[in-house]
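Coordinate-derived values only; no laboratory data. Worth saying up front: this structure is predicted, and the values here are computed from it rather than measured. Cβ atoms are built from the backbone, for glycine too; each structure is taken alone.
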Structure I
Amino acid sequence: MGQLQRGEAVQLNGRLIRPEEVTYWQPGKKFAVVTDTTPTPEIAELARGADVLLCESTYSSQHEDLASAYNHMTALQVGALAREAGVRQLVLTHFSQRYDDVRPLLEEARSVFPETIAAEDFLSLQI
C-alpha cells in the first residue's frame, strides 16, 4: 500500500499493478476556526478557501464598540471576512449572552455572506 501511495507500481501474484489503476487523488477539506479576536487581515488569509469557517459572532454591529473593547467581532464583520476569504460556508458561534435570539446576528452576517448558519448544540455538518 505504501508503495502505491508513493506512486510506485507493485507486483502482486505475478501481476504489475500501477497506482493509477487502484488509487485516485481527492483534494482535502479545509476547516478554519476563529474565535476571541478582532478583525485582522491575517484572519482572511487563515480562512482563505476554507470549506467551512467556524467563527465567533459575539455581537451585532449595533454593539461594535463592545466588540472592539472586548476583542471580539460583529456578525457583519464576520460575514465580510467570509466573503473576502472565499469560504464555502460560514458557521457563526460564540454569541454574547445578551442575545436571547441569535437570528438578528444570523441575518446581519447573511446580508453580506448568504451561505451562513448559526451553530447550536449538537450541530452536525457534512464537509
Structure II
Amino acid sequence: MALKTPYRILLITKNDEEIVGSVQLDMASRPNGSHRAEIVKLMVHTSSRGQGIGKALMKAIEREALNAGRTTLILDTREGDPSEKLYMKSGYARAGVIPKYARSTDGSLHTTVFMYKLLN
C-alpha cells in the first residue's frame, strides 16, 4: 500500500534479471516536514554484499530525495550492524540510540541507532 502514495520511492538494483538490492524513501507528508524524508529498508542480498551496491543505492536515493526537495534525511539501524558503518561512511551522523527498540525474528530486542544527514 505504501508504494501507491506519492510519498514513497522504491529503487532496486539487479544482477542480470535477479533483484539483488533495494532501498525506499518515505517522504514526510505533513506541511512542516516537506523538507524531510526517511530512508527505510536498505537491503542487499547476502550473495551480493561487499560489491558497493549499498553505497550506490544510498547515493541514488539521496539524489531522489534532492529531486523531491528533501534535504534532511533520517534513518535507523540496529547498533553494531554493518549498515551502521555504511551510513557513517556515507556522511550520516548519530542522533541517538534507544535500547531494546527493535525486535529480531528470534524475539530478542536490540538497540537502535538513529542517524541523520543534511543534503546540500
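For structures I, II, which has the highest computed value of mean count of other Cβ atoms within 10 Å over residues 5-12? Walk me through the numbers before you get to the answer.
Details: I: 9.9; II: 13.5.
Structure II gives the largest value of mean count of other Cβ atoms within 10 Å over residues 5-12 among I, II.
Where is FRET efficiency 1/(1 + (r/R0)^6) of positions 21 and 45 (r between Cβ atoms, R0 = 25 Å, to 0.05) largest, in which of I, II? Walk me through the intermediate numbers first.
Values: I: 0.05; II: 1.00.
Looking at the calculated values, the largest one is II.
With distance in nm of label points 7 Å out along Cα→Cβ at positions 37 and 109 coming out at 3.3, pick the structure among I, II it was computed from.
Working: I: 1.6; II: 3.3.
Checking each candidate, the match is II.
As an exercise: semi-axes √(5λ) of the Cα gyration tensor in Å, calculated from one structure in I, II, equals 43, 14, 11. Which structure is it? Write down the numbers at each step before the final one.
Values: I: 43, 14, 11; II: 21, 20, 15.
Among I, II, the structure yielding 43, 14, 11 for semi-axes √(5λ) of the Cα gyration tensor in Å is I.
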